[in-house]
Structure I
Amino acid sequence: MTEHSLWRFSRALHRAINERHYADLSGLIDDDVDWTVYGPIDMFPFLGARRGKAAVLEVIRQIAENVRIHRFDRESVMLAEDSAASMMRYSLTALDSNKPVSLRLAHFAKFRAGRLTSIRVLIDTFDLVEQTLGRAIHLPKMVAV
């Protein structure tokens, strides 16, 4: 049995972010990759949609300039032959402030011939924004009609 593409991609992604080593990662991304990380792009410009390997490698460089990964835990993983999905928790450090950040996300990835062709990442952005701002966000109470 061969190793699933998700594991190779995951290791290479974390190495690219923490060590700025992009060579292994580049070989695991399709030239026409479709990449979207949903979140507040006004606060985090490296979130959002990208198309093509060059754009994705650039956004990964931007992420690497902003955070360091300390730990990640896979809460749930589902693997198929050419796809994968998981719920994860990350412990990061924001490099500009040296603040710890806890992040929860879900991702849905597709692979072809061992290369990432599509990924969608959903981040618990409400919690992320509160941590980044350093304060709770108080929303107005919802009124029942």
Structure II
Amino acid sequence: MLWLLFAVGAMIFWGIYGPILHEGQTKLGSPFRALLCVGGAYFLLGVLVPFITLTASGGLGEFSGRGVWYAFLGGALGAAGAICIIWSFRNGGVPNYVMPIVFGGAPLINVVMTMAMHPPKDKPNPLLYAGYVVVAAGAAMVMYFKPKG
């Protein structure tokens, strides 16, 4: 169940990410200054921490080409998502509209992509599609009924 703790951690961090990033972008006066800071944070947390950990455990030399490709592509997709959020803010989007679209839609795309990459053995339960409707409706309701101001 430790995986659930980390998933909740990611949910909390990514839930706070949009408003904090928007505030930083506003205070810096430029989305590209904000992106540079995001890149610095990714470097510190995403490069130095695993480098130190792998070096200490002796696991730095065991990389496969295919694994590097997929992991790099995953990182590039994550960075591209951050860029899209920043540019959305730059073009008038605000966190309480942008983030429900992102977090309402991303799980739906995730399931489709995962099923395409790893086809299920059995036909998906029809309630999966009902879940799609509920998630999309939930994101729409969050955006529509958000507090004004």
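Between structures I, II, the greatest calculated value of distance in nm of label points 7 Å out along Cα→Cβ at positions 107 and 131 is seen in I.
Computing helix-only ellipticity at 222 nm (-39500 (n - 2.57) for each DSSP H run of 4 or more, over all residues; to 500) across structures I, II gives -26500 for structure II. Looking at mean projected area of the Cα convex hull in nm², for residues 3-42 alone, point out which structure of I, II has the largest value. Going through I, II one by one, mean projected area of the Cα convex hull in nm², for residues 3-42 alone peaks for structure I.
Which of I, II yields 13.4 for mean count of other Cβ atoms within 10 Å over residues 11-18, as computed? Traced to structure II.
Using percent of Cα pairs over 26 Å apart as the calculated read-out, with 25 as its value, let me know the right label among I, II. Here the read-out was taken from I.
Which structure, out of I, II, was relative contact order in percent (Cα under 8 Å, 6 or more apart) derived from, given a value of 27? Value 27 for relative contact order in percent (Cα under 8 Å, 6 or more apart) corresponds to II out of I, II. Source structure of the calculated read-out (distance in nm of label points 7 Å out along Cα→Cβ at positions 59 and 123, 1.1) within I, II: I.
Values in this text are rule-based calculations from the coordinates and carry no lab data. The shown structure was predicted, so the numbers you read here are calculated from the model rather than taken from an experiment. Cβ atoms are built from the backbone, for glycine too; each structure is taken alone.
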